[in-house]
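Every read-out reported here was derived from the displayed coordinates using simple, explicitly stated rules and does not represent laboratory data. In this text, all values refer to a predicted model and were calculated from it rather than measured experimentally. Cβ atoms are built from the backbone, for glycine too; each structure is taken alone.
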Structure I
Amino acid sequence: MHLIHIFASLKKPLKITSIMTKADIVSKISDKLGIEKGDVQATVESFMEEVKASLEGGDNVYLRGFGSFIIKTRAEKTGRNISKNTTIKIPAHNVPAFKPAKVFVDGVKTGVEVK
C-alpha cells in the first residue's frame, strides 16, 4: 500500500506542527547578533537557570511584553488507584506555569494560521 493511500484512509487529517529546539534558538540569536554560538548558549542556559531558581525559591518572574513564569497551586484532590481499586488523596502542590502577555497572545492570534 502506498503512503498516499494510508494518509487518505485516515479519518482525521494529520496535524503536522513544527518545533523549535534550544539549539535552534541559540543558532538564530547567534546569526542575528553575530555572537559566537557558545556565548549565546551560555546566556540562554543562564537565563533558564535563573528562571528555574526564582520559581524554586517561590518567586514569580515577570517579563514585560513577553509573559510571566508563575507558580500555580493545585488543590488537594481524591484520586483512584485502579490497579488496587482504592481511593488515594493527592496532596495540594505547586506547579510552574507560563502566562503569555496580552501582546504575545494577540501576535499569535493574528500571525499564525489556524490549522
Structure II
Amino acid sequence: MISLPPTVKIFLAVEPADMRKGFDGLKALVEEQLGRDPLSGHLFVFRSRRGDRLKILVWDRDGLAVWYKRLEQGRFSWPRVREDQRQIELLPAELAMLLEGIDLSNITRQPRYSRCG
C-alpha cells in the first residue's frame, strides 16, 4: 500500500494525456485542465490514450518529480466518470488498487463518517 500523509490528495485526470509530456507539460495540464496548483504536494495522475501508460506528477519539497509506468500487457482501468468531471479524487488505497490492475468501477465503498462532507 502507498503510504501518504493524510493531507495529500490524489487527483486522476479524466482526459488522456500525451505521454511525451515532461515536467512542464504535465505542470501545465494540472493548472489548465484540472485547475489545481502543481506545487501543492498533491499527486496528479495521468493515463495515456491506450491506457497502458501512466504518469504521476508530484511536488517533492524542492522540485517536481514524475513517476512513469508502462504495462507490458493490459491496461490501467480508469473509474467511471460523469460527463462534467475533469478529475477524480482517489484515496491512497484506491491508487494502489488501480496500479495493481483492479477495476475500481466494480468496487463498492461502504458509507463512512467524514468531517469534510
Q: For the read-out helix-only ellipticity at 222 nm (-39500 (n - 2.57) for each DSSP H run of 4 or more, over all residues; to 500), a value of -4500 was computed from one structure; give its label from I, II.
A: II
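If Rg and Dmax of the Cα atoms in Å is calculated from each of I, II, which structure is the one that comes out at 14.0, 41? Intermediate values should be presented prior to the final figure.
Details: I: 21.3, 60; II: 14.0, 41.
Matching structure: II.
For distance in nm of label points 7 Å out along Cα→Cβ at positions 80 and 104, the calculated result is 1.5, so let me know which of I, II that is. Provide the component values of the computation, followed by the final result.
Working: I: 3.7; II: 1.5.
The correct label is II.
Assuming 3.2 is distance in nm of label points 7 Å out along Cα→Cβ at positions 40 and 72 as calculated from a single structure, say which of I, II it is.
Working: I: 3.2; II: 3.7.
Label of the originating structure: I.
With relative contact order in percent (Cα under 8 Å, 6 or more apart) as the yardstick, tell me which of I, II scores highest. Walk me through the numbers on the way to the answer.
Details: I: 17; II: 28.
Once relative contact order in percent (Cα under 8 Å, 6 or more apart) is worked out for each structure, II has the highest.
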